[in-house]
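Have a look at these structures, which come just after this line.
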Structure I
């Protein structure tokens, strides 16, 4: 389950951007927030203490939320959000426990619902700006199942086999499947060591390019519907892969489109920054502080900076043991 995230907005950050209309950069920084006999506290003092980049991030988030609300409130249907939140309440052990967890993140249920609405609006913004056709989705996704025979990671690994034994077992299973492909699900339930998918007959749902191990994907995307692969070796062990019938493609293509867009944006952050810039232009956004304007343009609206941040995150994840193979569809 994903942790809840909440950005704490300093009062001065919102005042700088949203309350600064009609003031030039010098006047806004000279505004006095607190007076005392020992000395005054000005906006410039607080900005210096917090840092331009942090203020820029918070200010831009407030602004973006307003723009997305204005642009998509009447265009995006968010009526299912209440149902989604109810389901999450159950997963967390009831409403009281759910509210308690949100309080730790300085959020109410209404705050959380609003955040989910804004996510839906941002998703729509990207769908408006990043064009993905049905053909793109077909070319980049495959519905699949697999059977995994694990190779022993270490002496304590009771599920895994030696490389030699795992390969032999996978080859034997592959022969069984070849003889009777209709028994793939039953064999997966019995033999696969991917516990998450074994109970579903090995089903991975739809796999999109870039989601799985490269060797796994290469084998999968060569298959036609109903075909089964030879034994495929990855870092996780030996796999037998089946390409399933895509009879629910029309129902699932909306979700698949979103995943492909996310992947495109991750590879090319300029798609995201261009979408933001179009929105800023449409609503005639005018920065009242030069330093904040520069910080936003040099970080949030700079695709190269976003790319660097992504690379840093990937390096941190690699140091923590890597992301591993995604087994969900």
Structure II
């Protein structure tokens, strides 16, 4: 009996390697895919010989052949501004379920706006933004807002320290912060245009306490959260100190152990006319959390039918249950929801 085959695109990158390692630890059948055949062969030798599939991002035929070969594709090779459409299109054309690590707002919006019907017709399930930034915030917003009515706003606060960017993450950050056509969600509608950055203070609970934030940051929650939480406004914020730490933008060659030293708190603030609620997760090693979250999503797609279409993390899976599963795997601590 054959087992579902899960393709890891961008397998030789930092996140892709973590994804492939996690799948191997779960005894899953995998194919290592990406742009550099030599690097893929070296990784395959290191991992004991799983098959490889060389497919440059500008080769639609090779990408479609990968999708036709696999049951699920985990896309790890950013920036998704450049790589997202070719891989997502190939997945739909090849009849392959799709999970990506995208943070980029415009890629996520494009998937929902343009690929929803093609995915349904093809019988393909696509889950976008299943990563740390964007994905954990979306899940936390879903868990925190559950059961609330008359929600005025949802604010996601990210406190991150000792974050070391890979080459791909650095390129993504450069693209995001240079973008003058940012997506925002306010007054119950999506808007696109220039946004004047500001400093804000997010009320993280003790022991961290209030922190100065960059607001808004162009994360994908402004696209995903309104799909499952009825609210007038969504905003993501990131601690200003994150980018002040030495080595953040000069860490392309840091080793895996150094990258694993990242620390994070993600908090959700759901404000209603009658009060509100808050939720929080915390932990270390946001890179491994990203990898395992995407593996959890891909394995669920491989093992059980899911309604075809395009989904964000909390739209695809019960949000609190998914966070509890990540907690049981030792990847984060979830404090649950508190009402005020």
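Derivation of every value follows stated rules applied to the coordinates shown; laboratory data play no part. Since this is a predicted model, take the numbers as computed values, not measurements. Cβ atoms are built from the backbone, for glycine too; each structure is taken alone.
Quick notes on this one:
- Structures I, II were shown, and distance in nm of label points 7 Å out along Cα→Cβ at positions 56 and 72 at 3.1 was computed from II.
- In this comparison of I, II, the computed figure 19.0, 59 for Rg and Dmax of the Cα atoms in Å is attributed to II.
- Among I, II, structure where helix-only ellipticity at 222 nm (-39500 (n - 2.57) for each DSSP H run of 4 or more, over all residues; to 500) as derived comes to -17500: I
- When distance in nm of label points 7 Å out along Cα→Cβ at positions 96 and 192 is calculated for each of the structures I, II, the largest result comes from I.
- Entry that produces 2.7 once distance in nm of label points 7 Å out along Cα→Cβ at positions 200 and 224 is calculated, selected from I, II: I
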